[in-house]
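Each structure below appears as structure tokens.
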Structure 1
Amino acid sequence: MKRAFPVAVLAAALVAAWLPLLAPATIAGHSTLADLVRAEAIHAAVAGGDLWPAWLPDLYDRHGSPLPGFYAPLGYALVEVLRWATGDGGRALALAYLLLWGFGTAGAAVAARAAFGPGAGVSAAAAFALAPYLLADVYVRAGLAEFAAFALLPWALAALARPGRWALAGGALALAALVLAHNVTGLLAAPALAALALAGPADGRRRGLALVAAGLALSCFFWLPALAEKRLLWADESLTGGYFDYARHFVAPWDLLPGRTAVRLATGPHAEAAVRVGELLWAGLIATALLLRRLAGPVRRRAALYAAAALGALAMASSLAAPLWRLAPPLAFVQFPFRFLLFATAFAAPLVGLAVTRAPERWRAWLSAATVALALLLARPALDVRYLLLERATLAPVPVPAAELARAAADPGLGAAAGLITIDAIRGAHWSGSAGHEYLPRTVTILPDGEPVAAASALTPGVRVVASGWAYPAEVRAEVDVTAPGEVALAQFWFPGWRVEVDGRERAAAPEPGRGRIVVALAPGERAVVARFGPTPLRRAAALASALAAAALAAALLASRRKGLPTA
């Protein structure tokens, strides 16, 4: 009973923190509109039979985008599964946050128990689940992809702290899923986990590095083609320039201290929202510093590593690290140094659990429960959220405070965002599914000005389009009447992966100068043009590498079981 008490308090605190997600409206955050557009475009593709879409034909005024091949899709896959279960896109998005939140909380408890013993789980889980940056990720930034990666990171940490092949396999799967959940967090997590492995005990270094290598191998079907083909997009300019220039977003070192605001998120429906590092996380760091001399063996080493990693993450968020950012060009794609607060949270939360384990045993349950209550008390200001409604006439976003939601919902000129962002609305709007044009092919320099009236149009007098249309999986068809050599343009942006057939025979295609549409040369008498999007040789090779990695991991586990070797 005594042990169950802090768990019950944690469950109650989580329910209190989750209440805003249970409202009949979608949280208004920086990325909410983009997430709803992506989820709806992916749903349309899946409903059309494209179960793992690599091309979304409805974005950019129905000219398409390779967004799922470059922006990690795992969170949206979860939303799609939940939408299938519930039949409601808005509810599916809220449930995705709830499931990920619970999953990450459990991972934080498992990681703390693996590192510092059974008594560390509940308080570490509370410090993680109610941390300021995690709450901001849900209720201010509303970044589903980063939040999904946030929920997966503790499981990778837990695997590093456990021996055995099953832990290695679980950690590899966690890292692979993290990479598939959020590009930026994956970019940072893989080297961070490798560094932790190298700095850890000698007997765990090889296993830790194998975990990281296996996780990257399992996910290389996504990240390898994305990395190789990024040069074909406007990604470098769009993701690292202007507002997204990391140099504009460093945190002042003194603002990382307890009681101070680390970040004021200056854009979006929560303009000037304040985010702190978190007093409870700082308490764990300070307690670790005071306890370090009294610790021994692996516990002492792990506590020192976690504290150093958390402090290092805070330093990377601050202007003190500006020279390091300049020395590592890939860090430019992180955009916001405050993203390192995610790692500071993941590394510092187990230390809160460590501090509780040092108390006399008779007080630990009560101290764990008190830690949960304190975490909820500190989190209370972050639970004052806004919800996203749209103007029915223009689809312009209207953030509404929670206290005004009922009144706003009764306004006939406003509607729920999830209900108004339909596939027809996406096709007729200028939505790209992202903040800028990072997933726009470089061959496009003239953006479309609206949904095309037809899926194909003749570019020369000798070609007449009789009929045309779009289909799923990503496909454009045109019936043509050709009386003289000429060209037809198909209303999808050209990109590697498009294969064109004319009367059943493969035909080379090229991007239209400026507009970037697929252009096909035709000869007199030809009748049928079909373009389909599919894998390239590089994508096939990367998928094969991931499949081989999965087979090798499964074979290693099976062999260890047959030989009776320890797996846990």
Structure 2
Amino acid sequence: MADVKDTWDLTHMFESVKAWREGMDEARALADELAEMQGTITKDADTLYLALSRNDKLGEKLTALFVYAKMYFDQNMANGEAKDIYESADSIYIAIAEKLSFLEPELLELTPEIFAAYSQQNEALQLYGFMMEGLFEQKNHIFNQQIEEILSKMGALGNSFEKIYDDLTVNDIVYPTITTPEGEEIEVNNNNYQVALIHPDAAFRYEFFTKLLGVYGQHINTITSAYYGSVKNDVFVAKSRKYDSARAMALSGNHIPEEVYDNLVATVRKQAGPLQEYVTLRKEVLGLEEIHFSDLFVPIVPGIDRTYTYEEAQNIVLEATAVLGEDYTAVLKEAFDNRWIDVYPAKNKATGAYAIHSYGYHPFSLLNFTGTLNDVFTIAHELGHVMHSYYSNKHQPYVYSDYCIFTAEVASTVNEQLLFDYLYKNSQSDAEKALLLCNQLDNIRSTLYRQTLFADFENMTHNMVEQGMPLLPDVLCEEYTNLYKIYHGEDFVIDDVLHYEWARIPHFYRAFYVYQYATGISAAVSISKKILNGEPDAVANYRHFLSCGGSDYPINLLKIAGVDMAAPQPVEDTLQYFQNVLDELKPLLKK
């Protein structure tokens, strides 16, 4: 059982579940007060400010309730009380959203000119200037309350396609079992995916991967129907809201120019050569006659089995990020020492890792630390999110405290880049250096090349549906295979089952989401390079970016840190960095 000091102290948010339930009652009362203002919120400046400030107070309360409920549940998913409050939080959130669906349509009865006049009459309204600017830009895509209620219900219906997919792949599919080279029986499922694909036995890796994708192949018609339904819903909602395309709708919320998406795909497609060179290097170093997908994850630098204690990992992360300032380090120490982090795996605890935050409270992070090098990088990654949230909450009002995924992955990846640089400079052998370089290549391959391939695929599927073409299993499998040929080159063997790999990617049910991982790592590589090269004001500019939350459009926020993601340059620089790391690795592998 984990030491209590290595678990969350949820009393930092609510003293008890009883206090949480009282908070839920307060949220309901706040929602009722706001609902009573329906039809009046734009009648004058003071009423408008009261409505907006009440909405902020309600949002702050609801977020805290949901965050607490999620963490309480994730600590022990077998806890009946935790499951009850988690599901209650979700239900109440949906109910309140429906009750307040009049807000946006009513706010849009205003014009920019009327809002400007109101802001002169009540200066407190100036706080909401940027928020209202974004809302006015969406005016042509938001309708009256009756239609908004229908679209809200359609959104819930659209989410059911992902639920169908989850039920099939998590609850209904019976996965086969195979025997490992060590004689252990394991189930061929997604939980064992990572462990199996880093196993040194190529035949075992291949068997695991082919049997796993074979299961998806057996259900390819059902999965295709679920995905087709999800894409049709995206297209329907976009057309209903008068957007040119589903992609235009997805990117409009964060004011991302569609050129950013197109630049990313075009640049990575054009510069797939370094990835193909790395695939060939893997084949040679691993001594394989052929290289398959199942060979892309196994370490190519064997014999380094070092593990780290949690205390060692903490010290490494603190040293690696010290360049960001003494106060940055002090907050990290507070996170380590004051139970902001749930550290170790435990029975019925949620898997994986994440950071989570609620305005007015410090952020939290969930880990499942086992002492591997990857776990050290995970700490740096998640605490990048923690620090982004901490500084945004500290410097921004509630309405601008949150940030979108387009900027979120920058902070986490900058921390990873700083950690890599620290470990590389302090490595004790060529083998350690080679291992770190391989990790860098694999990280960029997975985050830039792979996520761009996914972005390429979902752009294609949505275009097909928008042009009136059906999504059929054979077509989807063929198009996906063609992308592997473009990105991975001639040395890479495309097995028959690889056609089905698209069917095991749950992110496809959140349309036009994954491209942000690729843009995020590109921005992070550029920013960390400026910091590590000691460029004037690089740290100050980055720290300013961390403090901005969502107070401006993401493209503008990244310009504060010195990166223009509307141009192809950051992506090109990251691809060149990949090539440089590859060139540095090659001679080390020959020693």
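None of the figures in this text is laboratory data; all of them are computed from the coordinates on show. All values derive from a computational prediction rather than experimental measurement. Cβ atoms are built from the backbone, for glycine too; each structure is taken alone.
The table for this structure:
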| read-out | value |
| --- | --- |
| For helix-only ellipticity at 222 nm (-39500 (n - 2.57) for each DSSP H run of 4 or more, over all residues; to 500) computed as -20000, the structure of 1, 2 it came from | 2 |
| Label whose coordinates, when FRET efficiency 1/(1 + (r/R0)^6) of positions 257 and 313 (r between Cβ atoms, R0 = 41 Å, to 0.05) is calculated, return 1.00 (choices 1, 2) | 1 |
| Comparison of 1, 2 by Cα Rg over 2.2 N^0.38 Å - largest value held by | 1 |
| Read-out distance in nm of label points 7 Å out along Cα→Cβ at positions 65 and 473, computed value 4.4, structure in 1, 2 | 2 |
| Rg/Rh (Cα atoms, Kirkwood Rh), for residues 57-160 alone - highest-scoring structure of 1, 2 | 2 |
